[in-house]
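Before anything else, here is the set of structures, which you'll find just below.
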Structure I
């Protein structure tokens with residue numbers, strides 16, 4: 001498992017469940033920060049992903065990735081400390 005996932009490979013209808021599963025795996029492996037690559041497009045995937053992140057118990061914070069890491073085409077997620 002890497003500290004980023006490119007969501008272009010998944011069907012749009014599956015992205016939310018893929019993100020939820022990915023966050024759980026990342027937290028279990030001890031990652032503190034991950035990057036979700038959703039692309040720029042019209043912002044539909046970005047909005048869907050961020051709605052999940054707003055309410056996810058493992059997410060401490062999220063923001064656009066740095067310009068070199070995808071800018072607004074990717075979301076940087078900070079995971080909560082275990083326990």
Structure II
């Protein structure tokens with residue numbers, strides 16, 4: 001299992017379009033991927049779950065991946081949330 005804390009640096013936070021792109025990114029990986037924030041844990045491959053977090057720019061969340069490509073998944077999502085991708 002790989003875990004990384006990440007600060008959201010997307011200008012509008014996790015609104016509909018960035019969430020859809022993030023779900024697509026997470027779905028590229030075989031590993032299970034979860035986000036944990038504000039005491040809640042959601043599947044990063046679930047559009048509805050991700051929208052329910054309602055995270056804004058500047059907020060922190062934890063990316064948790066478990067599986068054969070977990071490190072790649074976490075790094076890719078970190079880059080996305082940091083505005084590097």
Structure III
């Protein structure tokens with residue numbers, strides 16, 4: 001059985017939009033903040049930030065007990081907005 005889902009995330013961040021866009025979209029920055037808790041990390045992040053491009057992030061427990069990949073496709077991009 002296959003289940004397709006759409007997840008929408010909305011947040012408000014009080015910082016210059018250019019900085020937020022960079023930290024939210026560039027893999028080297030995503031690896032710094034994309035953690036479920038302090039005992040998790042993101043050892044791998046890839047992103048092809050263009051319409052039709054995709055992203056894939058690997059999140060793992062630091063003790064190696066569990067990990068998973070998650071990703072998606074960019075349908076529509078408006079730099080510094082969407």
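A few notes on this one:
- Comparison of I, II, III - label where relative contact order in percent (Cα under 8 Å, 6 or more apart) is highest: II
- Which of I, II, III yields 1.19 [Cα Rg over 2.2 N^0.38 Å, calculated]: III
Values quoted throughout were computed directly from the atomic coordinates according to the rules given, and no laboratory measurement underlies them. It should be emphasised that the depicted structure is a prediction, and the values quoted were computed from it without experimental measurement.
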